[in-house]
Structure 1
Amino acid sequence: MKTVDLRTKEQKRADRKNALRNGWNAVAGFVRDNYDVLIVVAPIVVTTVGGACKVASKAIANNTIDKEIRYKERTIYDRSLGRYTELKRPMTARESLEFEERRANGERVNTILDDMRLLKK
């Protein structure tokens, strides 16, 4: 069951300010009481968090680059259609040479890819 809060807006604002002030005072009191421990622990924590953030950002960047490379390997732009065509898998070197030869002979991109069984359906 929902309870009704009969406080005014000013009372609620004052309560939030008091809660924030009390929290800040608690943190400041903790720091004053444990100053000698924090001098040793704080640099270790900052270094660890910074290193973890750096590793995470590198992993995200590498994953993004891998996705872009996979996308580039699996798509071919078809000028006649004005859009990209998706492949089932990346082309091998032999398939790329055959594709270029057939395209130079005037065949359509989708026809070539369909014959080579590379066209994703």
Structure 2
Amino acid sequence: MIEWNKRCRRDETDIAEHRTWKTKCGRYRVVEVNIKLGRYNDEHGNFLGYPVFYVAWRWRDAWKQLSEHRRLSAAQKQCEYFDQHGRTKPRYTKSAKAIKRGKAKRQARKEDHG
């Protein structure tokens, strides 16, 4: 299991605010990106800006992006999965039941038409 530093490093540019959490080994990091552009509410109170998102990175000769997430914990889990398995975690997986259902539908369609 990866050990994460407790404190983040903050950076601010004209476009966005960044917070970066690094691992103690230095091979992984997660960056929170909060874009400043369009940060206001419309007349109904709906937020019109960009949502905050998290980017998981790994180091191998240079920083390479693993994935983007809506939560910090999900990005950290992606880094831990990559460290254990050497590949990114699949985003969407179908259950065995859904695969069987799709196969049954295809066979039924094939029998009706053929």
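Any read-out appearing in this document is the output of simple, stated calculations on the displayed coordinates, not a laboratory observation. Everything quoted here is computed from the prediction, not taken from an experiment. Cβ atoms are built from the backbone, for glycine too; each structure is taken alone.
On distance in nm of label points 7 Å out along Cα→Cβ at positions 6 and 86, which of the structures labelled 1, 2 is highest?
Across 1, 2, distance in nm of label points 7 Å out along Cα→Cβ at positions 6 and 86 peaks for 1.
Ranked on distance in nm of label points 7 Å out along Cα→Cβ at positions 54 and 102, which label among 1, 2 comes first with the largest value?
Greatest value across 1, 2: structure 1.
Given that distance in nm of label points 7 Å out along Cα→Cβ at positions 22 and 46, derived from a single structure, equals 4.1, which label among 1, 2 identifies that structure?
2
Which structure, out of 1, 2, was distance in nm of label points 7 Å out along Cα→Cβ at positions 30 and 78 calculated from, if the result is 6.2?
Value 6.2 for distance in nm of label points 7 Å out along Cα→Cβ at positions 30 and 78 corresponds to 1 out of 1, 2.
Can you tell which of 1, 2 yields -9500 when helix-only ellipticity at 222 nm (-39500 (n - 2.57) for each DSSP H run of 4 or more, over all residues; to 500) is derived from it?
2
Mean projected area of the Cα convex hull in nm² was computed and gave 18.3; which structure, 1, 2, did it come from?
Among 1, 2, the structure yielding 18.3 for mean projected area of the Cα convex hull in nm² is 1.
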